[in-house]
Structure I
Amino acid sequence: MNEEQFFKDFDAHRWDFTIVDETDEEQPVLQVGLVATFYLIDAYLPVRRKHIAEAFELFCKHFGEKLVWGYTGGENMIEQNFTPQTMQDCISYIQSDGFAESAALMWSSNKSFQNVGTYMFDAYSPAGWYEKVHSSITTVRLYLPIEELKGSGKKNFEELIFKMCNILRPLHGAAGLGIQHSYEWENYQHVEYELVQEYRGADLCIPSGNKKWRTGYSNLNWYSYLAHHWVSKLGTTADLLEQLNDIRIGILPYEWGTIFRAGDWPALGKADVDPRPELYVMVNEVLKPLRVSNIGSLHYGSIAGEVRLNERTSNQWMRRFDLPNDSPRPPPSPLYRRISAAEQQQLNASRQMLDDLFSPAPDDKFKL
């Protein structure tokens, strides 16, 4: 797949990907775009709160001009327009006493609690005393429009994820196509349910995690990243390259973990066309020993007869890229097989022999 084909496919389904306000059809309440999530532990520590502030500064460096409004604070939420001063105030707020106080913030390109912005950065980090008692987890998320992948944008997005992982040092997380929702996301959980059933490549990234996600990763996407002490359970980088023997799959080690990229472009995973995208399945089959055994319920359940995710269907959704029971893992495609170092050396030697064979001798190059 190339850029033209990806955007052609995405645009063909864009109407399905955008749910608008009943009273204002110009304002989306839910949409599919680029979403990245990072799940952290011990983020109440001063150095870890500083990392969140650095991640926010990095986002603002690239996309701060798109942000217009947001808030800081949990119980005492303070709404503000986004300005250079409020950005600095937010950075100071993030780095306040993490053991005693939680940190909650959101900055968006849309000035509304009900409507969703195409650009967004939010974080929720529980207070240290609360994390110690309840084993809670910190969540950092960002939203970008899909158009940010055009041209050199795809390379820029990968560099952004790489830098964010190095700054935040997540236990795990994922990035790619995902459902972007507003602050009042609970009102549209029944719509989310329909979307994730219809488009398997659209991740469901809720604002907060739960303590079960300390034991295994909770979502797999175009990019999936895991901390070193988890990845080491799967073997060395060489072992991973052998298991993921496909040049379309990227394995990107960084200082604190490894990023896995399932292909050059994100997959829609349309249920009636491509419910198990090939490269997502390959990555899933290798990583799933590290997956959480029970993801919990991603929604609150039905409140008026409408269908929402519960614990059973949430776990079914998490396993959407699993192969059927007793199905063998598909062999690597010979068309995309990685060339080993020894094979590359042999190819280089053969190429040099051909160059020497067909290159004219020094005395011959002046002869007619």
Structure II
Amino acid sequence: MTSPVSPQGRQFVSRGIAHVTLSTPVEPITVSFVLMRQFTMLAFTSAIEPLRVANQLAGQVLFRWHVFSEDGQPIACSNGVPLLPDGPLPPLAAPGYVLVCGGVEPDAACSPALTDWLRAQWRHGRIVGGLCTGAYALARAGILDRRRFTLHWENIRSFSELFPKLTPEWQVFCVDDRIVTCAGGVAAADLVLKLIDDHCGPELSQTVMNMCLLTRRRDEGDEQTTSLTSRLGSRNRHLLKAVNYIEQCIEDTFRIDDCAEHVGVSRRQIERLFQKNLGMTPLQYLNGVRLQHGRALLAETDMSVIDVAVACGYGSSAHFSKSFRKKFGISPHNFSHFRKKRPAQAGG
């Protein structure tokens, strides 16, 4: 039988029709959400809504949550919608989970006050996690060493430039002792569904998934994006092997003959495969990958244009700048300057 909800717990338990009876009592678990500047709303809502639904289905408080910003002031997410938090960062979060929700330009949002606070929560035994690009804050706090973790695929390469000793996973979410991270977006729901399963059992987790109209709960080891086969629209094993080789050559000198030798076919065959399946040469494909990587570095780090050019495998900043302008219609200098001015507008 469901216990009556106390007045203090009513804010966490909404009314609904579907119901799940828990076989064993569950002590309420507190989740403290910390919103970084320009956090992604999809990651935040994908994490908090399954907790609400779990309470609704059980008819009792299984999860409590609090939402904080660094200074307690309204904070705008990446789409510009402001959110009013419960308050500023407390000296010590309630026992349970502390989940940092990141978004665009995450490194710029990692203030010393935030990272020092996270380190303190970790040292006091809290389970600390990152949603989307929240891993940047965890890295700045120095608590990701020798840990398995992940963040959004778009940010992994630029993250690795800033933190070369840390190796993110390309999977949906990671749970490593007291560190939990996910790739953001609806992957936050996958992570939270696992937490619900762990704390409250598979029946509740499955019903929460159904209530959220999710057709499948991805496992920890699932990849974030579609497979290379789906992305390229081809199952040709030689093409897949060649593309995988090229995507690992962003910073290195690339020779088509080396690629052909790696794949085990002739240079001419490699060129025909790319032209037939992708409508471009291998070098053109590599250049596109390098420019996307450069765009990410300019957007998310303080690296100079010349340093970005080197990190992307270009012999000179002039060649990089010319290629960048041709692809994106703006010089890397202007793109970087424009991006660096935007964070001040997002604090609310």
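With helix-only ellipticity at 222 nm (-39500 (n - 2.57) for each DSSP H run of 4 or more, over all residues; to 500) derived from the coordinates and found to be -9500, which of I, II does the value describe? It must be structure I, since only it matches.
Source structure of the calculated read-out (semi-axes √(5λ) of the Cα gyration tensor in Å, for residues 83-154 alone, 18, 16, 11) within I, II: II. Looking across I, II, the calculation of distance in nm of label points 7 Å out along Cα→Cβ at positions 243 and 259 that yields 2.1 traces back to I.
Please state which of the structures I, II yields 3.8 when distance in nm of label points 7 Å out along Cα→Cβ at positions 59 and 323 is computed from it. Checking each candidate, the match is I.
I, II: which one has mean count of other Cβ atoms within 10 Å over residues 171-178, as calculated, at 26.6? For mean count of other Cβ atoms within 10 Å over residues 171-178, the value 26.6 is produced by structure I.
Supply the structure label, taken from I, II, corresponding to FRET efficiency 1/(1 + (r/R0)^6) of positions 67 and 315 (r between Cβ atoms, R0 = 41 Å, to 0.05) with the calculated value 0.70. Source structure for this number: I.
Laboratory data are not the source of any read-out in this text; all were calculated from the coordinates shown. All figures in this text were calculated on a predicted structure; none of them were measured in a lab. Cβ atoms are built from the backbone, for glycine too; each structure is taken alone.
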